[in-house]
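> Below are structures written as structure tokens.
Just so it is clear, none of the values below were taken in a lab; they were calculated from the coordinates. Quantities reported herein were computed from a predicted structural model and do not represent experimental measurements. Cβ atoms are built from the backbone, for glycine too; each structure is taken alone.
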Structure I
Amino acid sequence: MSDIASFTEVVTRSGLSLSLRPVTRDDGPLLRDFFDRVTPEDLRFRFLTAMLKVSDDQIASMIDVDHKQTEDFLAFADNGTLVGSAMIAIEPSGERAEVAIAVRADYKHQGVGWTLLNLAADYAKTRGCRTLEAVESRLNQKAIEVERDSGFTVKAYPDDATLVIVSKQLQ
């Protein structure tokens with residue numbers, strides 16, 4: 001996926017066909033529409049704070065990626081609908097990366113999150129990262145279950161009993 005305009009075609013474990021590609025600077029309106037269709041609970045899980053709407057600044061940071069230390073992979077259904085996003089940030093040392101995933105409610109339970117999580121792990125590994133992590137609300141049991149299914153381990157988040165860190169060794 002070195003060409004940021006290229007698509008990769010995949011089929012999820014449930015049989016859903018997806019087209020995956022990195023975000024471009026022109027994707028702001030697409031992300032705005034996507035996050036307008038994500039439930040308030042899922043917004044809280046994705047951003048770890050209560051919110052009704054993703055801000056313009058947050059959208060801007062999602063499309064202003066360098067495609068090296070930060071990346072945002074977008075997943076599209078056959079009909080062209082944006083159904084998922086996986087934001088990846090690699091720490092400056094290159095040892096660790098963090099991922100945050102959001103999936104539209106009407107496309108949950110179809111393998112979109114699982115597919116994006118595994119794409120994020122592959123991407124981080126090719127960048128030389130040893131560990132991929134995600135910070136999750138303890139209440140987000142569905143995401144934690146997907147992450148465990150993908151080989152992640154769960155540990156308490158320091159100084160915040162409402163959160164956990166899920167991590168996977170890549171190298």
Structure II
Amino acid sequence: MADRLRSERFDPAIHDVSSFACGEPALDTWLRDHAADADRRHTAATWVWVADGEVVGYYALSAHKVARAEVPGSIGRGGPREIPAVLIGKLALAERLRGRGLGDLLLADALTRVLAATQHVAARVVVVDALVENVARFYERLGFVRVPGSLVLVQRVRDVRAALAPDAE
């Protein structure tokens with residue numbers, strides 16, 4: 001399955017998302033009803049994962065900032081009061097594809113796109129806001145560090161680069 005997946009910028013004229021179902025209604029609704037508007041308003045750029053013409057996953061990226069005081073010291077140390085960031089505001093995989101390691105690949109695709117963006121726009125961290133505890137644990141397993149007392153997690157861009165493109169460091 002992974003070899004048939006391709007990442008494309010979401011275009012509602014091309015990508016039918018009416019039957020997309022990830023198991024979290026809020027994420028399904030956002031893709032169907034709000035992703036195109038977010039793109040038009042330049043508040044989020046949505047990328048869909050397509051296999052055999054069907055949208056099977058997506059993520060949305062936005063410019064963001066996080067207060068240094070809100071992130072773990074090891075990540076915020078030495079940074080400005082407001083740390084420039086990229087927000088992975090949404091990340092969802094079709095429910096029927098869970099349990100195959102594809103969520104890790106979808107996140108890697110999003111992070112690869114973040115790394116490309118940081119070649120043109122500065123960002124020190126990647127931020128995610130998990131909807132529920134088990135999603136927060138997914139991100140922790142992949143190197144994100146939780147902001148204490150919340151479901152917000154962060155990871156330094158340099159750590160992402162070291163993990164995904166070790167020769168680029």
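> A value of 2.8 was derived for distance in nm of label points 7 Å out along Cα→Cβ at positions 31 and 71; which structure in I, II was it taken from?
That value comes from structure II.
> Quick one: distance in nm of label points 7 Å out along Cα→Cβ at positions 7 and 135 came out at 1.9 when computed from one of I, II, so which one is it?
The read-out was computed on structure II.
> If percent of Cα pairs over 29 Å apart comes out at 12 when worked out from the coordinates, which of I, II was used?
Going through each structure in turn, the value belongs to I.
> Taking distance in nm of label points 7 Å out along Cα→Cβ at positions 87 and 143 as the quantity of interest, name the structure among I, II where it is greatest.
Structure II gives the largest value of distance in nm of label points 7 Å out along Cα→Cβ at positions 87 and 143 among I, II.
> Looking at mean count of other Cβ atoms within 10 Å over residues 95-102, point out which structure of I, II has the largest value.
Comparing I, II, the top value of mean count of other Cβ atoms within 10 Å over residues 95-102 belongs to I.
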